[in-house]
Structure P
Amino acid sequence: MARMKVAQVTKPGSDLDIVERDIPQPPPGHVRIRVQACGICFSDHLTKDNLWPGLQYPRVPGHEVAGVIDEAGAGVTTWRKGQRVGVGWHGGQDNTCLACRRGDFGICVNLKIPGITYDGGYAEYMIVPVEALALMPESLDAAEAAPLMCAGITTFNSLRHAGALPGDLVAVQGIGGLGHLGVQFANRFGYKVVAVGRGMENAALAKKLGANAYIDSQATNAAEELQKMGGAKVILATAPSSKAMSSLVDGLGMNGKMVVLGATPDPIEVSPFQLITGRKSIQGWPSGIPTDSEDTLRFAELTGVRPMIEKYPLAKANEAYARMFSGKAQFRVVLTM
């Protein structure tokens, strides 16, 4: 039987082991993908460090997948061998919970997640249920498309549902893996974009990516600076710092909304008075469903939004993982097969 290489977490907390396995056959309702690239996401540490309920080991991480359908299982009629596809955080749903019965698959209570619920994309091949597939435009490079399947869809999809209209002031907190894409999308949506970061090292880059202004939150009161500009219609909070998010709430304008993408266990501190005055709100946003991914990919293809990436071969998965978590990477690290 043909063999493939995967990078797996053999037991909680261990380094990634590069091992060989048999190439699996897709069961009914599933396809086998020949993985071309898989982004390393901060959330992959949930698998590595056993921070998700019910995780079973060994487990192959990875939910930022770009590849080609290699084989379709029985009963698969709408997908065919050779199609370019992506797979993101949304790896399938139960179709029976209340959210699914309402058609809101993105917040299914038993959401399947590649790399957590089943083996993900740190591999040469992976098996995926058809409801997790997003069609990928032919012109997109696989290594650039992979991070769009999580970091890209999360920023694109949250922004387009946040309520801002072209010309409105939109602030992006954090110029990292999520933020550098958020600035680009916000610019292409026609917003007045203000990037908010700690220190001046990303100021020039933020403006190059499409920010109209940059606020150094270390040197100035960022909320006050936003109010001088009229107050933000939307603050896209991408850097995982609850303290930084809390300090920006007063930067919201009337009917302004803070959309929280950066995941952190610490509480965001806000008083009822801050929210009631000016009718402000704070909303969390998970990524989206595969059709949202398709919208993200098409929009990126159309407007030139691309992640800034560093590429590593699958054999160097540990080095790549360490690079992503060192804070020194160029925003996104991608494994190529």
Structure Q
Amino acid sequence: MTQNKPSMSWRAKDDIASRTWTGRKREYDLFKELTVGVIVVGVLVVSLSAIFSSPDEPSVTLQQWSQQAPADFVTTTVAELAGTSDTAGYGPPYNTTADATQTVGPIDLQSFSGARLPIDTAADFVTGPLAKLPNPPAALAVWNNATPEEQTAWATAYSDAIAAAPDADPAQVADGDYGPVPALASALKEMAKAGALDGVIQNESGFFNTDYTKSILFLGDGQYFVGLANDAHLTGDQWGMMNETGNYPGQSWLWLFSFWYQIPAIGEAPNADVIVVGLMLLLTLLLMFVPFIPGLRTIPRWIPLHRLVWKDYYRKR
């Protein structure tokens, strides 16, 4: 005795996808729609770009810094020679300064990569560029022939003297034993004013170079660059990560990163960056494993907001 099976004709008849459409029809040119869409969107993008332009301001240069804030430029140069600047004490990936890394308990994430981008602030920002001048200053030979202890003593003494001077003005520093440091700082300032320092520092890695790391670090060690960021509301305590210059909104998807820095207990912590990265990693993992976490994965059943979004689907169902 054989078992009756549904015929193929019955299956085809019952299959909605195989039914012949009997409703209204009209011609549709997909290529035409695509062409019109691309042209319209293209015209809108070009027009709006021409009207509103870009909110970005011109790049800040070392020449601009030395011309508009010469005292801050000299003060920062001395800090680079003394090894007391932010870059000099940053730690990996720029140097191996002791006790400089951000840690969470015994975990030292910052040291994992090592000094991958080694930077000697005195050599890379000051003495190295001065050595490339057609006529290097005589003070450079005095500095190079001195011992590390003498170099540190000279630079530290001059840095302290600047801090004690009226308005922290290098021009009003009291007399003292500063060695060749004042002459080196003055020579670098004149080199920067002439526009030569930007090219020398940026081209240290090769003729065709798009790596501005050293220039940005040198700028960031001073107060001039920080002041520009503060005026444009771009600093961390101003939600700067999600702002553009002026009144333009920036990367709104970065708001969650900026949010954690606004919490004093996190933003003022010495290892704030590691804490924020750890929190974001934890939240990302939590989002990834939502389908596997009991209780959390059933929230949509308790609060069925998705039914409001797909109300037509659930009404028919």
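Here, each number is a calculation from the coordinates, and none is a lab measurement. This structure is a prediction, so every number in the text was calculated from the model and none was measured. Cβ atoms are built from the backbone, for glycine too; each structure is taken alone.
Quick check: 2.5 is what I get for distance in nm of label points 7 Å out along Cα→Cβ at positions 46 and 78, calculated from one of P, Q. Which structure matches? Spell out each step's value before the answer.
On the way: P: 2.5; Q: 5.6.
Of the options listed, only P reproduces it.
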**Report entry** Origin of the value 329, where volume of the Cα convex hull per residue in Å³ was derived from one of P, Q
**Finding:** Q
**Report entry** Among P, Q, which structure scores highest (criterion: distance in nm of label points 7 Å out along Cα→Cβ at positions 62 and 230)
**Finding:** P
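Out of P, Q, which one gives 0.95 for FRET efficiency 1/(1 + (r/R0)^6) of positions 70 and 118 (r between Cβ atoms, R0 = 30 Å, to 0.05) as computed from the coordinates?
Label of the originating structure: P.
With distance in nm of label points 7 Å out along Cα→Cβ at positions 174 and 222 derived from the coordinates and found to be 2.7, which of P, Q does the value describe?
Values: P: 1.0; Q: 2.7.
This value belongs to structure Q.
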Query - Origin of the value -6500, where helix-only ellipticity at 222 nm (-39500 (n - 2.57) for each DSSP H run of 4 or more, over all residues; to 500) was derived from one of P, Q - result: P
